[in-house]
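Here, each number is a calculation from the coordinates, and none is a lab measurement. Here the structure is a predicted model, which means the values were calculated and not measured.
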Structure 1
Amino acid sequence: MRVPVIAANWKMYKTTGPAVEFVQDLVPRLGGREGVEVVICPPFTCIPAVASALFAEGERGIGVGAQNLHWEKEGAFTGEVSAPMLRDLGCSHVIIGHSERRLYFGETDLTVNRRVLAALANGLTPIFCLGETLEERRAGITLSVCATQLHFGLEEGISAEEAARLIIAYEPVWAIGTGVNATPGDAEEVISFLRGQLMKEYGSEVAERVRILYGGSVKPDNIGPIMAQPNVDGALVGGASLQAESFAAIVDAARKR
């Protein structure tokens, strides 16, 4: 059985002090969370503080992730951060291909693929994001867009064993930060389709092992019906992950599935 994952994407929010306060507030709220994996992805500047705060709280079961990485291990790439650097900070996960990276910073399926390969080669778990825009949904091409992003994002050099380590996050672009979320049925339709695509690419064993999350305006009051869908394995949480109380409530809902 796939263990659900609830991952916090803080985006460009929080400095060190508030990040430490968040951890100190969150950890006591997460008692008895067996059966769910939790990952916090703060800004680069807060990663060491979050990792240290979790250690100080005696919490070694919460993963720490980054929000991006470069595919080269080192070089003349001003402003970039590599997978070995993230490992050195204590990261276990990294978000790759988020729609905001694609929209604002020129990410393509090719660069997403390179980043996924780099993460896997360095022992990081990629949280590989994909999803359609509102225009694509209205045009009725949601599934084909998601299939293309999945195929080319994983196209070159990723073995079945490596693919099984992935976490995939289906994030419809029109639902991110808008307060509008896909219905549970919408999420299940696309995530079930993606699992079928993985089966075609890698076989049923891999397809059944990969955790596929939903992301897009996830909140405590809508996570329950989303998690009730048989193919939804958790959530990538944006705004609601910035407050310990709301994030803990989402974790608790996933635990109860």
Structure 2
Amino acid sequence: MKTETINWHSIIFPTDVRDAVETLIASYQEQLDTRLTGIILYGSGARGHFRLGKSDVNLLVVLDAVDTEALNAMLDATLTARRYNISPLLMTPADLQSFTHVFPIKFLSLKESYQVLWGKDAIKSLEVDPANLRLRCQQEMQNLLMRLRRHYLSRQGHGLTAMVRENLNGFMEALRRVQQLAEGEVPSRKELVARSAKTIGFDQEKLEDLMDIKRPSGHQSLEISHERYNDFMQIIEHTTRFTESLKAK
């Protein structure tokens, strides 16, 4: 059974993936009835960056309550949808409110790019407390710094490129939020490095050099030097101290 009430405006998926999403939503509607309040697409699909075979179809499924009865009702349809990398995230309205407090960086990233496919918009009215955001940014930076130091010791200075590559995206997303706290607006990803380097005071060229290992044309197969690894740690440490200073503002 297919549903005809899905809002696909501006969302482009391959036909088979789109059909699988519609089938999943129709099953959820039938099995959950009034317990289901909304289904929201977020992530690469909502941003228009979906890549078949590489991207997940991230669906936020909002229910009035999540218990074993609801989970059992969703089992079969959810298992079938896995063939198409459809990944449902189940939350209640109370869960979402808590999400803004505990995971403000992730929530803001979700809120930037989402689309309600069916039902109510459970995201629009939710806001993040700047104090929670500042604390989470500081935690992210400090945790990353400790992981980098521990990795260097445990691997005796080897495997540095992989470590930087694995953590660079997370750092950049947290950096966007630090810049947002400092200036009151979210910079685009293209202008982030230049603006944050000016605001925070780290070396722009050093961060751009590190970002090269993430680009298809970059030197992905080469092991970065100890000096460049140290540059990354210094940039993070500098950003951590800057984030701490925002507490007084």
Structure 3
Amino acid sequence: MLADITPVILTYNEAANIGRSLDRLAWAREVVIVDSGSTDETLAIAARFPNVRTVHRPFDTHAQQWRFAATETGIATDWVLRLDADYMMEPALRDEIAALVPAAATAAYEIAFSYCIDGRPLRASLYPALPVLFRQGRARFEQDGHTEKLRIDGAVVRLANRLLHDDRKSLERWLQSQVRYQASEAEKLSTQPWAALGWADRLRCTRVLGPPAVAFHCLVLKGLMFDGKAGLLYTAQRVTADLILSMHLLRRDLQRIGAGKPSG
């Protein structure tokens, strides 16, 4: 099965992560990187790996970037393994994938994540399982807020082992990204009908209940209070992201009031 898979990674200034990710992909005949203009050591690090091929494309949206990466970069295998630069494949997951014999109806495999803080896996997180390994021609990318969703045409099977999510970029970079991401999320929440929102998004739309609900969910329901400072840092990050979202929503409310429109 490994010979029929091409890992694909999107990059932009991922020097803190890309080497560790590529180290774990030595089994792949080819790894395709689609870079959107990195100015750090990302490309120099990637060039050290003989199985890596880099393609350059200016970034517009995550869905468009992934659509290009999966369908317009000359991938010859039937299966694509879509990875972020901070996803790390452990040997147990590699071996599980190697042993797969996909049924004709199977269009994708879903993989859960162990979220890490500076290399330390947390007992839980809010990061969802995703269809990471998919069959060519049986999936499509759609923009969803600040990120993309992969829609699968066919059966999706959950794998037993997990990917590590271990982002080592700076806190400053994380904060800058959240300002952009949550602006897109505010746009998404403000334009969707109330009936289409899940309970978590409805809490966020209150502008005030989202951050404390996230803190309680992480610390108590997920048990991250028992993961020490790593658990507290992760919780603080998730609460901060929701606070930034609340600020974007409130700013939009004030702009509507100034324009004489009802808030949404």
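Annotations
- Test item: Rg and Dmax of the Cα atoms in Å, for residues 66-145 alone calculated as 14.0, 44, pick one of 1, 2, 3: 1
- Comparison of 1, 2, 3 - label where volume of the Cα convex hull per residue in Å³ is highest: 2
- Entry that produces -13000 once helix-only ellipticity at 222 nm (-39500 (n - 2.57) for each DSSP H run of 4 or more, over all residues; to 500) is calculated, selected from 1, 2, 3: 1
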